[in-house]
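Trainee: Next up: some structures, all given as structure tokens.
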Structure 1
Amino acid sequence: MPHHQSMSRHRSVYVNSVMNSNVDNIVHVNNTIFCFMLLQRFLTVLSSKVMSVLLSDLSFIVK
């Protein structure tokens, strides 16, 4: 009987470690996605600003 108990304890430790690594992976993926979205938003804002500046410059040149 004690042997069985130790086996179940070992299994729970294994499950815990697997769960922890999965959580770490999920957090890492979420951080990556969050950084990517931030970068995308920044690039979108930047490009829209650049476009507006370029358009205003063009209209100024045309005038």
Structure 2
Amino acid sequence: MRGRRPREDFAAQVCGELSAELPDEDLGQDLDDCLDRYELGSKPRCEEVEYLELVQEAIDRIERGR
């Protein structure tokens, strides 16, 4: 379990950075769940694309660990 803590810390850091970029969003800690709950068309198209890209990029960063 020791190796798992830095990963959790990194995930929390990435989520914090994403929250700073999207301050009006209620993201939570599970970004995959955030994407699953997102309703397409609930934002103007340009905002929606940016939102979805930022969340997916954060998920990818966490998976890569950097």
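Trainee: Comparing Rg/Rh (Cα atoms, Kirkwood Rh) across structures 1, 2, which is largest? Please list the in-between numbers first.
Mentor: Values: 1: 1.65; 2: 1.01.
Largest value of Rg/Rh (Cα atoms, Kirkwood Rh): 1.
Trainee: Upon calculation of mean count of other Cβ atoms within 10 Å over residues 9-16 from the atomic coordinates, which of the structures 1, 2 produces 14.5? Intermediate values should be presented prior to the final figure.
Mentor: Values: 1: 10.0; 2: 14.5.
Comparing all candidates, it corresponds to 2.
Trainee: Out of 1, 2, choose the structure whose coordinates give helix-only ellipticity at 222 nm (-39500 (n - 2.57) for each DSSP H run of 4 or more, over all residues; to 500) equal to -36500 when calculated.
Mentor: 1
Computed from the coordinates by the stated procedures, all read-outs in this text should not be read as laboratory data. Quick caveat: nothing in here was measured; it's all calculated off a predicted structure. Cβ atoms are built from the backbone, for glycine too; each structure is taken alone.
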